[in-house]
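Once you scroll down, you'll see the structures, which are given as structure tokens.
Values in this text are rule-based calculations from the coordinates and carry no lab data. Every value quoted in this text rests on a predicted model; they were computed, and no experiment measured them. Cβ atoms are built from the backbone, for glycine too; each structure is taken alone.
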Structure 1
Amino acid sequence: MDRPLNSWLLFAHAGRSHRHGEIVSRFPDGRVHRYDYGAFAGRAQQLMWALDELGLERGAVVGSLAWNHHRHLETYFGVPCSGRVLHTLNARLSVDELAYIIDHAQDRVLVVDPDLVPLVEQLAGRIPSVKTVVVLDEAAPADATVDGELLAYEELLAGRPTEYEPIDIDEREPMGLCYTSGTTGRPKGVRYTHRSTFLHALAVTSAAALDIGPGDAVLPQVPMFHANAWGVPHAATAVGAKQVLYAGALDPASWIDLAVAERVTIAAGVPTVWLAVAEELAASGRSMPDVRHLVCGGGQPPRSLIERFRDGFGIDLVQAWGMTETSPIASLAWPQERMRDWEPDRVLDVARTQAGLPVPGVEVSIRDDDGADLAFDGESMGTLHVRGPWVTDGYLGGDGAEKFTDDGWFDTGDVAVGSPDGYFVIADRVKDLIKSGGEWISSVDMEAALMAMPEVAEASVVAVRDPKWQERPLACLVLRPGSSTTVEAVAAHLQQAGFARWQVPDHIELLDEIPRTSVGKFDKKVLRARFDP
């Protein structure tokens, strides 16, 4: 019973009990790589030997700057099972942000996709801790100028043994590192331990979370550099589920081709991904017959999108909530058993449009400004706090200590309301709430209502300063092709949706596209800088 909960428990039987299970990678040029867990396990163990040969000590940090594919998956296990720490780097960050993060984490080795080598070249002279750069390819570019030794991944693995004797690893040792998006101040490092990652993976496989089993084929459209792709690679490997990995930026038509061809049953992504996929399904008339459910995180999907997948495509779109600090899965909006005979719209009212029910192991507290717990009464709004075995207890280097309590609670910075049914809903981020005339307006609720307009494809609402009311909401809209709207039509729709007249925007901005963050969320700080400089 006291066997350490480390990464070997997730990895060891993948190549034994599930050795014929498939791992499929699709690349932007159309190439598809296909192998099984048996081959994957052998190559991950070759990587363990290679890291030893590089002279990396236990606990050394290996940074990965890579998209979603099989070689990146090999680092997910080859690095921590050899006693090192995998630091997944966001490939969409600026050079300055990457330089800060790599230096702050003290990465010793970087494993890098070939198309990202030019980005590493721009870091030359700014990442002194890095001694080796490994290009995830057959050969390294001869003309690349990087700090340290430049090696090719396949040459590094070639000839190494495919079996590596499991080492003793304390379950509380770090195995992973991921930095927050840095929306306020510098990005902050979140360490994941072997224990926290093992427990999180088990939770992700459960029907209370993503419900991944040996018979599934999973496609995480969420990047592998972002909070461990929501734990999908660890969970899928643990149970031997087929993994389908899509490298690079989203092309909805190609994504659907891959999902259909590989008979994907579960996929995970942010709302902007599912908006694009829904548009392509509607335009093409195609279907995804094998999909059991889609998981939507990183933002609240509008009710209209959930209804569109349910009624138009026969697919459950399930909302998830979590953060880098929660590993990240903390809750999902699954209906409860007592709702089985309810009308679909009633289920949607009570369960589907919430952040969800906490996954077993995660505790939730909604608190007022004085730190007192608020009732789950459907009305009381406060700051969301969470704790649990895969919720971090502090940032790397002690940053942001004020966000954590001595008894394990983490202040998420989200404003939430709990319902008597046990669910909670994110009303907004603290920094995104709009205070107009002393009263609060939820940008999240308004965005969901706006995206229910047939003319609107995407919507983001931000606060702009106002001399009379302090702040007013500004609706930034992307319209569907051939559509038009006016501020009066928007106001009428919002009032019909239940917003008071004083809450509706006085102005709208029609955009060709809404800027995205590095992980695909709407980037409100860019909109605020543009329209309220």
Structure 2
Amino acid sequence: MQTTMMDVPLSLNHFLERAGTLFPRTEIVSRLPDKSLRRGTFGDFYRRSRALAAALLRLGLKKGERVATLCWNHHAHLECYFGIPAAGGVMHTLNLRLSPDEIGWIAGHAKDRFLVVDDILLPLYRQFEAKHKFERVIVFPFSGAAVERGFEDYESLLGRAESFEYAKHDENDPIAMCYTSGTTGRPKGVVYSHRSTVLHTLSAALPDNWGLSAHDVVLPVTPMFHANSWGVPYGAVALGAKLVFPGPHLHPEDLLDLFQAEQPTMAFGVPTIWLGMLQAMEAKPGRWKFPPNLRTLVGGAAVPESLIRAYAKHGVRVDQGWGMTETSPVATIAYVKPEIDGRDEDEVFRRKATGGVPIPLVDLRIVGEEGIAPWDGKTVGEVQVHGPFITGAYHAVDARDRFSEDGWLRTGDVASVDAHGYVRITDRTKDLIKSGGEWISSVDLENAIMAHPAVLEAAVIAVAHAKWGERPLACVVLKPGKTATPAELNEALARKFAKWQLPDAYEFVAEIPRTSTGKFWKAKLRERYAAGTPKSHG
């Protein structure tokens, strides 16, 4: 017997056509460098994305060639998300928070042919232009200023566009690529296809995950150069949700002003963004109020339970997710399952502070020293994942050690899974602390320390110890005007942790170094305190 279903390839172009046909009046708002708001529609976006594709083809873009973007979050970057693949090209988002040398190396490794760059980012471009020669540099006049001679003007390019037909493609053809943050070793390229992107969008947008609909107003704070802004732009276009882009203005007060003006129902960003907004609201009580029914998806790093509780007091629902560039990136979401809903508040918040439950099409297992671990909430091991939107290789590099013998991605994250399917990330394999032969989770300690009312942020690392091998050192940022002593912090931790698990030393610092994606850069802390040997309690 054979199927009677049509053999129709999955295609990102379907989302673009759908947006232009069904949602032409839906708004797209971009905050410009001068903080004014540029308002357009999905109808404009549809026409401009197709015009970009036609322009790229006129410039000679061939199927599979890379077009890099060096842009903030705005309407033109969204046009690149769809216009570049429509022409058969591969959009390569360059992470503007990396060093110029690293950006240049990545562009060269990817063999990017063209570059689309915001005019306000030209000074950054000039710092790495000698590292990789782009054939064409297309400048988006984000600030409204005239484009310098020697560069292509993005708007003029679109204005000269001719008739357009989509490039012929297969659903497995590449459409976008991102490089991992590369905190150890060189960054690695992950390449997404029409098929993987469509499946990821449909799975992530489901009610228990993003819960995205045409009634939503979506504000992606997550940079569009970071794992495709977690795939959110694709979902908003597919479902016709209004989009509000913050541009380069990511200061907490700027974001709160934008929240007031546009009243988003859904916002996405890393924990530091939400910590900063909470701190701003506490410093200026009454100035801002969060929109009613606002829900947020927070990821990129573990979200402390204390932060989830703090936002609940403001009427804001915080859901966290776990994933990686390699997983497109959403792999799990911490929604409240029916068997958990209605239980005591502490248990509900405890589950919301986990990595969550695997979304549809993601298979997940925990592999420890004894093999595949049971889902008992206690046994820990490396998280391994498998599925149609999870990478099975890296671009132009041999990294077979990142995959199991049967083809599962080895994530490098350590976790347990409970009987309800909630994944609790306990650490990265390189961040676990092994003291006297026993493992200590740096993430668990960090979350507990950040629950203290005087603490803004905390990062815990392992430092060498003559007797125990390694011991925990806590680097703590206190809230303005607040004080705390190591003894006070350890007294609070002693309610949840054994004495031998408590940090032997605390360093009170002005800030914690971060990676380009906002995560704690523990490698830098380990370098800083490599010579330190804290006094043991044991």
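Here are a few things to note about the model shown:
- Looking across 1, 2, the calculation of mean count of other Cβ atoms within 10 Å over residues 143-150 that yields 15.1 traces back to 1.
- Value 6.4, calculated as distance in nm of label points 7 Å out along Cα→Cβ at positions 55 and 503, assigned to which of 1, 2: 1
- At a computed 47, 40, 36 (Cα extents along the principal axes in Å, for residues 39-270 alone), which of 1, 2: 1
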